[in-house]
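Pasting the structures in now, so scroll down.
Values in this text are rule-based calculations from the coordinates and carry no lab data. Please read these numbers as outputs of a predicted model, since none were measured by experiment. Cβ atoms are built from the backbone, for glycine too; each structure is taken alone.
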Structure P
Amino acid sequence: MNKKFLAAGMAAAMAATMLPSMAFADEQPTVTLLVPEYNAGKSLKNEGSDEVIKKVQEYTGINFEIKWGDNGAYDQVLGTTLMDFDNMPMILTCGGAMNGTIVSAAEEGAFWDLSEYLDDSEKFPNLSQVSRETLKGLTVGGEVIGIPRVRELGRYGFSYRQDWADKLGLGTPETIDDVYNMLYQFTYGDPDGNNVDDTYGMEMTKYTGPFDIVQTWFGCGNGWVEQDGQLVPVHQTAEYKEAIDWLKKVYDDGLMSPDWVTIDTSEWSNGCKKGQNGVYIDVMDGARRIWDYFVDNEVPSVTNPDEFASMNLLGPINGKTLATSGYNGFYVITTDGAKTEEDVINSLTFLDKLNDYDMLILADYGLEGVTYNWTEDGQIETIEGETSDRPNLGLNQMVAYIPGYPEDKKPLKPTERDDALTECYEQRTRPVAVTNPALAYLSGSETYSKYGADLDNILSEARTQYICGVIDEQGLQDAWDDWANKGGNDLIAEVNEAYAADQETAEADENTEAATEEAATEEAATEEASSQAE
């Protein structure tokens, strides 16, 4: 394929479809949900999906109706849904971490306060186990509004095709220069050995999460960074500019597809699976799934056709990678959709029961005898077939994974790929996995509540346009100035005011604790002296 550089532009398309609940149990209550669609309209619509839906409704005692929103434009879908008060689902799935759209809606009373419900371990034995630390980032105005979809802190990272690297004599990359060299060789070094110019180094779609990961390699932080006792948005750091200059060079040098901004998010990872790309920068379980695809489809290694292609789940570069917020998306219960407390309880019951062991198996592995079987030693053995054709496809988008599988009931015997993923997670704890120090304060910012979505969009669009050459350095600076003038400066002030107050409280708590310990020590010494005197 000839590589012609195309002009890039941002595009977004919205699509939402409704999946009606089955009428087999009309006497059961019904909950309605908005859920992202990652599977090109196939979620819960494959052969056997009706049986999956029936099992869920029988187990939970709740019927459900789903409105699927195209993940490639999910922010727009969510924003439009929040304005349609007469057709509001009871449960909304929100992507990523808290953002300005959700904060603003919460301030206006759009969501139920879930604080007391999540303390009720009798009614909600699974959801009540959620980490209180995680809930801090889902709190607005003192009210817990979200149920997190729990994920590993160190889930993001760098991965690549090991057989391509072996063919080109490339070692394990450790530095940013190593990564650039790998991308260059994967693009121009004919890594698949077919003598055709048909590969790019780095896989990209219009999902820009990989850029956030790359930025941490340069030391600019995760969204915000602490500098000299202040929290600073990363675009105001020199390291951020260094990072996007590097990404611009990667783009200009043709090391990623020139039309990446038009490639739908549903295509994410297909480039690596099809042998078009060799580097995947995202969640490491996504990289493991690419590796699974190579094994399941017997994709031969380019160095040894008797072996399968493989991925190296490396994780950090330059000793850093992006940390998650402890969750990837969250659920809110809407006041316009769930009009009564009974609606709230039904919604939470549905979400809670989906975390039971039997439902986890259904969501993750499908139907026994169709997509998996149990072995004699109590392990699941999957039945070959395309993942996109599985009857449970999309059901996992309704599962919070709280608390997840019990340690003594893991359904799969770990493969080499699973062990590699586990090792990758274990290595990427703080400070390797860089957290966002402002996350808990953004939700309390009045400016972020009103203008956060617009402010986030200004920065995201400017970064994309700069990388693709649509704007130059002056255009980038103009966008940053626009951000500052439209509320960015106020946001910085509000975040730091909350941060300073938190620091003072923490210091006071430490002093109180130290004083208590000192008093206890003195009391113990007095008692000991009295005892000796007697």
Structure Q
Amino acid sequence: MMLSYPFKRFAVAVLMGLFFAATLFYVWRAQQPQVVVDAPQPLQCVSYAPFYKPGMNPTIQDTYIDPLQIERDLKALSVVTQCVRTYSVSQGMDYVPKAAQKLGMQVLLGTWIGWLDAENRVQLQLAVQLANEFKQTVKGLIVGNEVLLRGEQPEAKMHEYLQWAQANTEVSVTYADVWEFWLRHPTLEQDVDFITVHILPYWEDLPVAIAQAVPHTVAVMNRVQNSFKKPVLIGETGWPSQGRQRFAAAPSLVNEARYVREFLQAAHTNGWQYNIIEAVDQPWKRELEGTVGGYWGLFDVDLKPKFAMQGSVSERYDGLLPYVISLCLAMLAAVWAWRRRLPLSSQLLVIFTAATFGLHGFLQVDYVQHAARMRNEYLMLGGLVLLGWGLLWLQVRQLLNMSSSHGLEQGMLLLFAGALFAVSVSLGINGRYIDFPLVLTLLPVIVVLITLIYQYGQYPRAMQSGKAFVWLLAVLTLIATNIALGVAMLELGNTSAWMWAGLCGLAAFVLPAKSMLTPQAAIIPND
């Protein structure tokens, strides 16, 4: 039975209203305080790297850190800890022991060991010189960081470096690597004063969900301590606040706070020595590890704490801003719809669409700022955002009986399908550091779906774009769906992967079906 036009208009407005309500609940829920255990203070030690300002990157040789910056950084960090761990003595980092001495802090002094023996020996000689000069400040000399993991030197060479350091300084000497590599190279124990292991549940070969993260760390520490006779230092442990979910290990601000606080309690209970990675977020790491690489810090790039060590923690601290943006757009839309004398149902549709766009637009811009690592990624992710906004605009014009270019819509549908295909292929080939851009793609898919639901069975359909075009859209989205499903099945427990597969599957139906219809087929007459 054919439904009346006013009822159809109202039904579409209700669907958009429900989508707005779901988005509003998501934003509200993300701002609600979450109960997290309180942590003992102060922290024993944190990893310190000063390369958090724009353009700073330790992999660029001419990067140099001003001593005044190091002094300011350590003064800010002294509020939460009296010890910092470094990873190199080059690029101005040799000033850290002196700056720490002024503040009464201690240093786990790192020596970078890489591919070239000549450069390694220069680093090691300078590090030993600093350790001997600042004996009261340097509590340990770390000769090499994950060198065996990266495969840049053999075990025999590491023995040589460690023995040389032991012979030339009275400061305690150690080597740092992930816990598995210490178990594979136990003979290194004979050349160190204590064992330094890295335990990062997020980066494990089989990542651990946040609920099991600290118990996993406890189990690893028990295994390591039972395998070695010398004292064990946890040289790196932590959790990222942003980035790609791996299996059940989901980066988030609440999860970072939860892991750090629960770990600190476990460390206090078990009497562990530890160092948290890391003091300040490191944007340059995003080029190597994706979004997640830049968000392990306890402080953001403005040297503001990302969370406190006591009390509740919220995932987002946007305040009223997203609601204000949504309300302003809704009010502008209401005025526009009233001046055009649209039916009440169409006015509601416009208002709900504008309000939803305000919330999603806010989340999308925020996502791009966190996920984009370089100019081309800003262009790609920003382009995907604008493409989604364009599709939204075209759907609303059709629903309001306004003129709409069929060719423009088809081009946008094809670009959108291509984007889904490209992301899924990238995830399938090398997805370790690639995010699932759900927030950038959900809005256009849902709005096109709402339009399609209204159209279905109501108006004559026409193959305007041709069978070849429809088949191309179908093939692109189906391949994207299949690859996404493969990624999800390989990463059991990864809700983001399953959601991406579901979104691609929905798009595999929505985009080809929409391409078969003329723009006029979506019109809701203003009778």
Working back from 59, 57, 33 (Cα extents along the principal axes in Å, for residues 35-290 alone, computed), options P, Q, answer is structure P
helix-only ellipticity at 222 nm (-39500 (n - 2.57) for each DSSP H run of 4 or more, over all residues; to 500), calculated, reads -12500; among P, Q the input was structure P
Working back from 4.6 (distance in nm of label points 7 Å out along Cα→Cβ at positions 227 and 275, computed), options P, Q, answer is structure P
Working back from 5.7 (distance in nm of label points 7 Å out along Cα→Cβ at positions 91 and 403, computed), options P, Q, answer is structure Q
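Upon calculation of Cα Rg over 2.2 N^0.38 Å from the atomic coordinates, which of the structures P, Q produces 1.17?
The structure behind it is Q.
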Relative contact order in percent (Cα under 8 Å, 6 or more apart): greatest across P, Q for structure P
